[in-house]
Structure 1
Amino acid sequence: MDITPASTATLADITPAYYRQVLGKLPTGVTAITGINDDDEKLGLVVGTFQSLSLDPPLVMFCVDKSSSSWPKLRKLQKFTANILSDDQINICRSLSRKGPQKFEGLPCTAGPLGTPHLDGATAYIDCLVTAEVVVGDHYMVVGAVTGMEEGNGDALLFRAGKFGQYLPIEIPAPAEQAAPASVPASVPARSAS
């Protein structure tokens, strides 16, 4: 099998645009990180880096750009809900990606066990307490200890190469039955080990 890369770049050639182009080939889930402050102001932002980090204890992580205006407000709370958006919630993604206080206008949600917003119709809700935050390049990597989780409905919204999408399983056919080996006729004597 010939594996020839379409193009090869050295470190000096890796511009932000080329970096996005190459890494954009990998689909990511779309997750809304939500919280609520002491003034009952709902806070939220959207990330494409949310994932499982540890099973025991249950930990998750996400990354957020250092330029985010929402993360400093959420950080103060030290708790959040990761709402894994479903493939019919593109409007929620767009709304929470905006700047300004109107992000939650018209978005139905209910308070979860931590008081943080659970966006109605999400695929899953994962309630967390912040346990660590590390500066990594131009992002913060945030680690959350899972305090509770709940399954919602639908399939997760995906993002790849600048476009939203949905998961479609690949049907892999079962392997073909192998023919049974022919039996040795009874008249042929068995060989002895030498």
Structure 2
Amino acid sequence: MNKYAHFEQNRTSVETGVFLALFWGLGYTFLYVPNVEFILFVAFLSGVFLGWTRGLFVALVGEGVFSIANPMGSGLAYPPMLIAQLLSFGIIASVGYGFRPILRKNKNKKKSLIVIMGLTGFLLTFLYDSLTSLAFPLASGFKGAQIWAVYLSGLPFYGIHILSNTLIFSLLGSFLIQFVDKKYPHYLREET
């Protein structure tokens, strides 16, 4: 038995706690800044750096608490929205985990990494905005044109949200991937 096994267990617990603290700290800090948030980014990075199980845990627990204890309105007030949020964040963390080989392959190619991360931020934010925007009309029994009217009415919000996350993912994401790889290479190491 490895005499340092308990240190490894403590390290993984601390890392998970740090990501949850980062999730909630950034979530509540930017709560009153319209269309700008970092929690999708943190959920994605939790999948990248912590792996699938812990990344999913951070994304689901982080979003669950953030949505339910949100001073702008609790997610418990409208369960279909909460379900859409949790589903989105589960997908986002899973995509982060799935992107590990791509990020590992491109970690030393700054321009490629910026493009990959920016496109990832764009698509994940679009997915999140689509799922959460469709939760209301679908759960309310709206039909065809009504669903599209509700969905399209949010386009200005989605546009700004998608743009801000595309920039966050491309600029901050590419920087963090390279920084973590240099200082803590074990986070992007291939799993055995």
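Every number in this text was worked out from the coordinates using simple rules, so none of it is lab data. Since the structure is predicted, the reported quantities are computational estimates derived from the model, not experimental observations. Cβ atoms are built from the backbone, for glycine too; each structure is taken alone.
Which of the displayed structures (1, 2) returns the greatest value of Kirkwood radius over Cα pairs in Å, for residues 121-160 alone on calculation? Please report the intermediate quantities before stating the final value.
Numbers: 1: 12.2; 2: 10.4.
Of structures 1, 2, the maximum of Kirkwood radius over Cα pairs in Å, for residues 121-160 alone occurs in 1.
Once Cα Rg over 2.2 N^0.38 Å is calculated for all of 1, 2, which comes out largest? Walk me through the numbers on the way to the answer.
Details: 1: 1.51; 2: 1.09.
Max of Cα Rg over 2.2 N^0.38 Å: 1.
With helix-only ellipticity at 222 nm (-39500 (n - 2.57) for each DSSP H run of 4 or more, over all residues; to 500) derived from the coordinates and found to be -25000, which of 1, 2 does the value describe? Each step should come with its number before you reach the end.
Numbers: 1: -3000; 2: -25000.
Answer for the origin of the read-out: 2.
To test your reading of the models, identify which of 1, 2 gives 23.1 for mean count of other Cβ atoms within 10 Å over residues 89-96 when calculated. Don't jump to the answer; show the numbers that get you there.
On the way: 1: 18.5; 2: 23.1.
Going through each structure in turn, the value belongs to 2.
Output the label of whichever structure in 1, 2 has the greatest value of mean count of other Cβ atoms within 10 Å over residues 73-80. Numbers along the way, then the final one.
Values: 1: 17.9; 2: 13.6.
Largest value of mean count of other Cβ atoms within 10 Å over residues 73-80: 1.
Name the one structure among 1, 2 that mean count of other Cβ atoms within 10 Å over residues 17-24 of 11.5 was derived from. If you can, show how the numbers build up before the last one.
On the way: 1: 11.5; 2: 17.2.
Clearly, the read-out refers to 1.
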